[in-house]
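Once you scroll down, you'll see the structures, which are given as structure tokens.
Readers should treat all values here as calculations from the given coordinates under stated rules, not as data from a laboratory. Quick caveat, the model's predicted, so the values are computed rather than measured. Cβ atoms are built from the backbone, for glycine too; each structure is taken alone.
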Structure P
Amino acid sequence: MPVNESTEKQVKVLKADMALQAKVGTGPLDEKAVERSQTVMDENSAQVDFAPLAMEYLNKLEAAIESASDSSVSMTEVIQGMTTPVMQLKANASTFKYNLIGNMANIMLSFLEGVTEMDKDAISIVNAHHQTLKAIVLKKMVGDGGPIGKQMEDELKGACKRYFAKRS
């Protein structure tokens, strides 16, 4: 969602957690280790199945969608509950050659960043996204999905645009 003069958000500054740095130390990474890691990612074939990991995140997204109707859960918690699994899907999809999932998750992250209220229309869009990603995983649609994948992306973008246009 484009930011304009009438739309301002409070920025929350979070202090960095230094636990990972304490475990691995500081300084440059060994170039050979980075190259080996990159080779493993580039040469990843069907030996590693993305479906179980993806389904774990999709189940978390489904739980977050269901929690949206629970009035005891704050809107911030609902949106964060949806954002986290979508972010994980985006981060992991390309590693396993599921570029379509990564692209669609990116669109959904942009949508969730712009949503301030999780109304029934927003929930419907997130739910449709969830169902689409689930179908992609179950059908093992690796890559970008070709013309069908492009159409899926365009439909999701269109739904998000219509949502924001209706509210501005």
Structure Q
Amino acid sequence: MCNSCEKQLETKFADGNVDLTLLEPIFAEYTGKPGSIISILQKTQEIYGYLPLSALQAIADKTGNKRAKIYGIATFYSQFRLSPVGKYVILQCHGTACHVLGAEKVGSAICDELGISPGETTTDGLFTLEDVACLGCCSLAPVIMINGETYGKLTPDSVRKILQNIAEAEKGGVVCEA
């Protein structure tokens, strides 16, 4: 692969100090099973929380596929993450009901409180913010979901309080009612 292409991969895919021996049981399970790349990628993401570049290379090597094929699959499907996410993944709804009822102001409060933009993770690795088209909770608009828990009828102040409570709980402090 050319140096320019390698640099692009390094900026698109994160790579941490990962233990690739954790992949051995996955490789053993899928040895000789054609069409298993997506399953291997899913299990790899379960281990690391994302798909590290070195793990993608190992998958290519072990499955006998070209790196381009593995990278193509990893980038095509939205279920795969190419960089680590925070302990708390915030999904902010931007559906019609949420939009009409103030999702933009709630989103601005989240960004301001955490110092990140959608698609980013806080420097402490605690929060990742992702915009989504719809969470299907229109009666609770505007709404966010954090690690599967839904928070509705939000205001900029209430969403700040939710985030502050989570951060405080992580530090072992006292949590106030939102």
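P, Q: which one has distance in nm of label points 7 Å out along Cα→Cβ at positions 39 and 127, as calculated, at 3.9? Label of the source structure: Q. The greatest value of FRET efficiency 1/(1 + (r/R0)^6) of positions 55 and 143 (r between Cβ atoms, R0 = 35 Å, to 0.05) among structures P, Q is that of P. If distance in nm of label points 7 Å out along Cα→Cβ at positions 23 and 63 is computed to be 1.0, which of P, Q is the source? Answer by label: Q. The greatest value of Cα Rg over 2.2 N^0.38 Å, for residues 15-78 alone among structures P, Q is that of P. Can you tell which of P, Q yields -22000 when helix-only ellipticity at 222 nm (-39500 (n - 2.57) for each DSSP H run of 4 or more, over all residues; to 500) is derived from it? The structure behind it is P. Please state which of the structures P, Q yields 3.8 when distance in nm of label points 7 Å out along Cα→Cβ at positions 95 and 119 is computed from it. Computed on structure P.
Set P, Q, criterion relative contact order in percent (Cα under 8 Å, 6 or more apart): the highest-scoring structure is P. Taking Rg/Rh (Cα atoms, Kirkwood Rh) as the criterion, the top structure among P, Q is Q, with the largest value.
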